[in-house]
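Structures follow.
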Structure I
């Protein structure tokens with residue numbers, strides 16, 4: 001079930017909100033309601049996969065108790081052994097369901113002995129709930145959070161439906177207290193609803209329109225008719241699609257969390273204004289980047305190592321893992337390697353210039369922005385392509401060695417220019433600037449009436465946008481979600 005589906009908007013969400021606030025006098029009852037609805041949400045499409053998630057929860061619950069008991073007895077070696085066992089179980093589940101078929105397929109192509117390749121369906125969101133489960137074990141092992149002795153509360157942390165399918169990846173230490181002690185207010189619910197609607201608009205009104213163009217470009221690449229202009233338009237459209245798709249989903253998740261009393265950390269911070277790849281990855285999928293930083297990069301030694309070779313190894317480990325986390329395919333591995341190379345070059349030779357660029361005026365950031373945008377676009381072609389050969393043909397088309405199709409690009413631009421204008425506009429931090437300006441206007445007696453008028457108009461404006469979005473959902477069958485597959 002997608003947040004941008006009519007089933008979720010007009011049935012599931014209304015039901016869970018109504019029952020949740022009927023029992024709002026009791027935190028345990030609220031948690032139970034959220035857990036039951038979260039399990040229903042996850043099992044909506046493929047009920048059998050809920051057992052995989054439940055198995056993961058049980059294993060991590062037991063392992064957390066063992067780690068906590070070992071720490072209480074001051075047995076660090078035993079705690080480390082239990083942590084290693086828990087990580088092995090989590091990675092084992094992830095490997096079987098996400099990577100085993102890929103590995104066997106490649107081994108079959110190499111080894112002379114024939115063997116059957118298992119065809120295993122991928123449980124939705126397994127990468128996200130596995131990383132959250134390991135976050136719990138790491139935080140308990142490090143003493144950053146207490147052992148969760150209530151299995152239902154741990155199950156709620158792992159299965160909480162707002163961030164279950166596609167994050168943001170919520171670290172256990174950030175919500176451990178919220179699970180037991182939280183209180184909703186009308187202000188938080190109102191803020192959460194507006195944040196949810198903002199994400200819904202981004203997903204349905206911008207991302208889906210960009211996706212139509214991107215899908216057409218990559219299908220033209222498959223049949224050999226992709227021209228240079230359409231190749232570039234397709235790459236730009238996919239970059240916009242995945243940003244508004246994923247950041248829109250994160251907005252919806254954060255908004256839903258606020259409606260139920262949870263505060264999730266931000267997952268995006270206008271990444272397409274970045275003037276370096278390093279800056280881009282500080283702004284894109286922040287929860288995944290901080291997870292790898294805190295649980296992989298820093299434990300390996302981070303950047304505080306004695307040799308350059310060790311620093312390169314640490315970066316390679318993180319970015320190879322980042323690539324294959326996104327999917328069991330060679331293009332995802334190369335995507336991770338691509339950013340590893342760029343980040344290594346920036347860190348070793350241009351780190352001082354990058355730090356200066358972070359606060360430089362716009363005209364000084366422009367060369368870095370152009371380089372970063374080109375690098376990221378190339379990365380998205382690697383990410384979106386279905387095979388390595390299609391990557392090469394697509395890049396050839398971008399360099400002018402493709403077929404026809406430039407009239408198709410002009411047709412799409414002519415038809416969808418309002419969506420492109422909105423997409424480009426909201427890639428920049430326009431909204432924070434407007435909010436800051438609005439606060440100044442609110443404090444100024446001359447402009448305060450304008451803000452009062454805006455406060456009056458804001459609810460009907462949001463309602464109007466919601467009705468437009470709902471109408472689009474009802475009449476359109478095109479509603480993909482990219483990170484649904486991870």
Structure II
């Protein structure tokens with residue numbers, strides 16, 4: 001299957017032509033959430049980023065197996081090898097079973113993902129459901145001489161691995177620096193070197209989540225689960241591994257090393273990482289008071305929010321920045337996204353009503369080629385959206401009679417705009433159940449009918465005042481021979 005798609009590979013640090021290992025099959029693994037709390041703004045970006053990747057690959061005709069994991073065990077505080085399990089800690093605080101916590105927040109995450117209109121993955125494995133496979137992979141790594149036992153725990157030997165392989169090739173870290181600069185932690189003496197990481201941890205007496213192994217009663221290290229589940233469901237070599245930039249080191253670096261030792265192969269062909277979200281220029285964090293849950297974002301119930309923002313608005317806002325660029329969240333940016341999105345939806349409704357002419361004065365194919373070129377250039381959604389707004393101008397110009405479009409061009413424009421806006425970008429359009437959109441249309445139409453009545457009575461002062469006030473609000477009014485049309489600019 002021939003495609004013009006190029007993807008930026010974090011590993012090579014350059015754009016590469018996308019050529020699947022076994023076309024038309026594409027294997028894609030994305031790191032999912034650790035389910036110990038409600039999904040927040042940071043969870044939305046990888047979900048939307050890789051949803052668009054999933055959608056576009058399917059649109060191109062590839063058969064995609066999209067695996068997104070759920071971490072429900074082994075992820076310790078501060079992403080370290082010591083401390084309390086994040087889920088177990090939440091369970092202790094809330095006086096619930098750990099799996100109750102995991103299920104509660106998995107359900108919450110699924111509800112938020114549905115609100116954001118992300119497609120469900122093909123497979124969604126849980127770390128707790130693959131303990132035996134994690135023990136088996138740890139045994140293989142130990143047998144191959146790249147791990148060691150210490151006080152019932154198993155640690156990956158980074159120094160031994162680095163004698164034959166490049167540890168740090170994904171993140172650009174230098175091993176000597178890692179050996180000397182990794183901060184000291186309680187229990188660090190169990191390790192040969194600071195950079196070594198846990199494949200299996202012996203559970204302390206108070207640790208709730210534990211399983212039996214040949215070494216100890218304990219639990220798997222956080223990094224091991226993704227190596228196990230990705231290769232189990234996608235094979236020892238697969239196409240795409242994605243996640244947030246915060247996972248690049250140590251999580252993904254450790255995955256590369258584990259999988260290479262366990263399988264003898266470089267498992268992943270293309271590594272993709274979405275960048276982080278800041279809020280008003282600051283890194284998002286609970287301590288800064290700018291940590292916004294998705295439910296708070298959708299309801300407007302957070303001190304930093306000036307209003308509620310619909311899931312569609314949040315999705316469109318995130319697509320306006322390239323996934324590899326940082327994205328700064330602010331009320332003004334979200335309001336601008338909301339306004340622009342509504343303008344796009346109004347144009348989509350207008351496009352349905354346009355009638356064809358004998359010839360075209362617009363260049364539809366050139367514009368559509370630019371849209372596909374943007375998608376093929378590492379899923380460049382901001383450039384794509386700029387071309388969509390060029391199409392909005394084209395649609396409005398045709399609707400007001402300033403330009404014409406012949407039947408084939410009209411059909412092509414309608415079908416491609418529908419595919420890109422709804423199928424690939426995953427927007428829903430103006431929903432009939434959306435009271436705010438219905439009320440907006442009712443109010444604007446009422447005002448414009450009053451304006452027409454004022455014009456017929458030669459009350460031009462009132463007529464002009466209504467038009468000018470609507471213009472200040474970003475609503476552009478166009479008089480037609482049949483009455484009026486309006487759009488949001």
Structure III
């Protein structure tokens with residue numbers, strides 16, 4: 001459940017290397033990610049260059065919530081009678097003046113690269129004023145403007161319900177049609193207005209070590225209530241074939257349950273996506289299942305399996321996700337029920353990841369998406385493909401946020417050069433990226449790269465870093481906007497409850 005991906009690496013003296021198995025072509029650039037300790041760069045991973053079409057084409061961004069969309073749109077006049085005049089300003093908005101006429105005329109508003117959020121329940125609110133009825137409609141790019149909107153002529157302000165685009169790709173133009181008589185309309189703003197679908201979805205968090213809470217379950221109840229937590233995921237310690245401190249753990253779970261705080265077990269390890277790791281995970285699953293059957297009010301089981309953290313994943317992503325799927329199915333079978341899975345936000349963009357998720361649909365009860373960002377608008381963009389996922393109506397999708405301590409990241413870009421301190425070593429049986437303490441010359445077997453630039457990725461982009469007021473404001477907005485999707489399963493916040501607080 002780390003806030004950013006890392007992978008195994010090894011160091012040899014002052015040299016650092018990162019395995020890059022299966023890399024066929026020599027890229028023009030390499031990106032090395034790391035942190036800084038005492039001002040010195042410490043690499044943690046190399047971004048694997050994209051070599052195939054496994055990454056899905058980028059989707060258009062959805063129009064943002066809680067912002068005026070009008071400045072994002074271009075506008076043009078249509079109509080053969082040339083009876084429309086158009087003016088706009090930041091202060092007044094867009095003013096449409098229509099003269100008398102009988103042929104369709106008006107204004108088309110469009111925004112390249114944006115779309116209306118597919119799947120949401122709500123409306124597009126058209127704000128402004130007009131003394132006479134104007135037509136409002138949505139049309140796909142390239143379609144002729146409608147002769148008359150299906151909803152009839154309206155007086156501004158007015159709304160277009162999301163049913164008009166819900167089952168489309170969301171790429172639609174707004175068409176404002178003039179009445180037959182003289183009329184003027186002023187459009188001052190466009191806003192997405194989400195419906196609140198169903199009840200409050202709740203907030204969850206994780207307890208990775210329950211031992212500090214075992215002696216005083218009431219304190220955990222108080223902390224959870226103070227943080228608005230109604231679901232907890234506990235990682236239970238297992239030793240000699242049974243749950244450690246079983247009596248105290250049962251007492252803790254029962255005390256939480258009486259306070260209407262649901263408790264689930266959480267397990268996770270990247271090695272679970274391997275035959276040996278899977279066997280170990282299944283053994284533990286059997287112990288947890290027997291513990292649950294013995295009586296404590298334990299809910300379901302969540303698994304955080306991240307195959308991409310293993311070095312072997314870089315050579316064969318599809319195999320990594322297939323192993324993940326095998327493990328998910330096997331765990332569900334041993335536990336006798338579907339499980340919840342924790343997944344990276346980019347999984348749907350990887351064809352192998354998407355296929356793996358589809359293959360386990362019958363074995364999962366819920367999904368938690370690691371959307372580790374702090375800007376609510378970015379989190380909403382990350383969440384929407386998941387909330388629009390084909391199974392989201394039946395399988396709730398929760399959105400996970402990070403609140404723990406995360407170091408700043410540094411992304412260093414190295415480009416091909418005649419001399420440099422980074423080389424792609426093809427001299428042995430396997431390929432590896434090496435960072436050397438001094439520059440060396442380029443060669444065919446060991447292409448060389450030199451530092452081009454460095455970008456700092458501040459931890460505040462990834463984690464709320466326990467800034468409780470900022471986190472609370474983001475939670476309120478996300479609960480308001482993401483609840484427009486029936487498949488939204490609530491928020492999960494990592495490192496929300498801490499024994500020392």
Fill in the blank from the handout: One of I, II, III was used to calculate helix-only ellipticity at 222 nm (-39500 (n - 2.57) for each DSSP H run of 4 or more, over all residues; to 500), yielding -6500; that structure is III
Completion exercise
Re Cα extents along the principal axes in Å, for residues 70-333 alone: value 56, 41, 37 computed from one entry in I, II, III; matching entry is structure II
Problem - Label whose coordinates, when distance in nm of label points 7 Å out along Cα→Cβ at positions 110 and 406 is calculated, return 5.2 (choices I, II, III) - result: II
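Rule-based calculations on the coordinates, nothing more; no lab input. No experiment lies behind these values; they were computed from the predicted model shown. Cβ atoms are built from the backbone, for glycine too; each structure is taken alone.
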